[in-house]
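What follows is a set of structures for review.
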Structure P
Amino acid sequence: MKFDYEVAIVGAGAAGYAAAIYAGRSGASVVVFDKGMGGGLTIEAPKVENYPGFKSISGMELMEKMKEHAKDYAELKFGEEVKKLSVSNEGVEIETTRSKYFVGAVILCTGSQHRKLGVKGEDEFAGRGVSYCATCDGFFFKGKKVVVVGGGNSAVIEAIYLKQIGCDVSVIHRRDKLRAEKALEEEAKEKGINFIWNSIVEEIIGDDFVKAVKIKNVKTGEEKVIATDGVFISIGEEPQNELAKQVGIKLDENGYIITDEMGRTNVKRVFAAGDVTGGVRQIITACAEGAKAALAVMEAIGKTSPF
């Protein structure tokens, strides 16, 4: 049976772009679908300093460079969301928001999405003071008071960025020390960022826009209300695994796709790479996983890889 494309990649982030380059260079016809404009959560990073070859680069710029590279080896379809996969012995039928395609194999590089706090006011004030992306929305809070919720690298990077653009920043963290890298913590303290330790957000308060957060000290039980103009939530991510569930792919206890070392899942013709498979969830490891999955796909569809 004739394929529209030999390899389809779902998700145009670091893993997806790497998979596209490797599959395309191996001689396969490749298409990449992304429901947005590509780049995944990496485009939200104001600064990336741990990707070899670039001492410091914005996430947006790094993803743009990967996209330009991938364009030489694959057809990129942005704004086209994959809604359904149907796997058979002959291939995989893909139904998107625009059309249907028949392909030889699929690599799921769907990544992760921001985890929500799940507190009162979070959904109500989304876009009206509640944000999950400082580089996207920080501009609107210049000169204003904001809180960042979280204690990992992403949270501290967001806090530093907001401080640099002129915000009065406090970080709310449920523990008494950060999970972030020591260098980031030291930079945050040097810039005068305030830390509120052992505390959780219980409610986001406002009228038309956010006005305050109600927090609780997890050790003493003390509750108080802190005035703020913005709440930036950075408490980690959760996998975008809807398509994996749809075709019966095995997931771990946290919902991440289970693969072998080459990105193979338990479902024939369906592979996975990047943040949707869990692990350390770094840009460089996502690229490596995408490359390995592409090489495994070549074997699965009967093509010889030059690598």
Structure Q
Amino acid sequence: MKVVIPAGGLGTRLRPHTLYTPKPLLFVAGDTILGYIFSYLDKLEISEYRIVCAPETLLPKKMREMYPERHCSFWEQAEPLGLGHAVLQALKDLQDEPVLIILSDTIIPFDYRKAILDTEVGTGFLLAKKVDEPRRFGVIETNEKNWITGLVEKPEKPLGNLAIAGVYYLPSAKRLNSALEDIIKRDHKTRGEFQLTDALTLLIENGERLRSVIVDEWFDCGTSSSLLEANRELLKLNSRAIPSKGSTIKPPCWISSSVIIENSIIGPYVSIGDTVEIQNSIISDSIVNSGAKIHNMIMKGSIVGINAFLEGKVSALDVGPFSRL
């Protein structure tokens, strides 16, 4: 089976961090966003990961360096014309075979293998999450047996509270390709873009059977605040701390073995990357990227970029790579 991962966005809501690191490769709870996606797919027999990205991104180069063992190909989306248009770029040569689509800023602890094995032959599924504000999301409408009857992108008056969680399993890449080509040929746009939901709606109208599978946990890592929230929740599942002389570690934390910590209090909910140096500081609810140096700081709710140097501040910070404060 092939997996399509649309990653065409430039991560503007996560700047300054995405100026140096593509959004799917941002550090969270001891791994990258993409690393978590890979880990949850490892039980599947995947022949190829098809990554859709913008022409100017560093993603292909960095992925080849970080994940040489993964069978990845890269498909260019020349213009940001919407999620449907992005997915189409990676489908054009596929035949009548299943395809799994996962958004590149979405982490869902989920047993994909079991869900696919439990899926009736010739049908598919979308992952969904019950939310309090469905107007902010693509919304799924279902019947009493969880078969999807409609999909609406960010509706003003939603008929339910099931949000699309960014994972789509389709039984036929060829049929999805045809539906996407159809909406683009007709210039059918929603909110100014070619939406995947419109192509899926067309498939359902033509008899495609897709069901909703409700998940309990869904981490959308598209903003600094949501990345910190994902960090908190994922650390409950994946934590690791090293003994630090003269310092206190309050779990859950994930701390690289190459970190130097002196006379500090770390945690809870702190992730620290490789070769970080921390002295005389109190840090909680934060992500500290590799190579950073932090001296005499009190920090909470912060993201510190790669190789940043911070000294003598008391605040919540969002500090980009190579910054000095």
Value 15, calculated as relative contact order in percent (Cα under 8 Å, 6 or more apart) from one of P, Q, is from structure Q
Value 11.0 of mean projected area of the Cα convex hull in nm², for residues 46-157 alone was derived from the coordinates of, among P, Q, structure P
When distance in nm of label points 7 Å out along Cα→Cβ at positions 94 and 142 is calculated for structures P, Q, the one with the largest value is P
Highest-scoring structure on FRET efficiency 1/(1 + (r/R0)^6) of positions 54 and 278 (r between Cβ atoms, R0 = 30 Å, to 0.05) (candidates P, Q) is P
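Read the figures in this text as sums done on the coordinates, not as results from a lab. Keep in mind it's a predicted model, so treat the numbers as computed, not measured. Cβ atoms are built from the backbone, for glycine too; each structure is taken alone.
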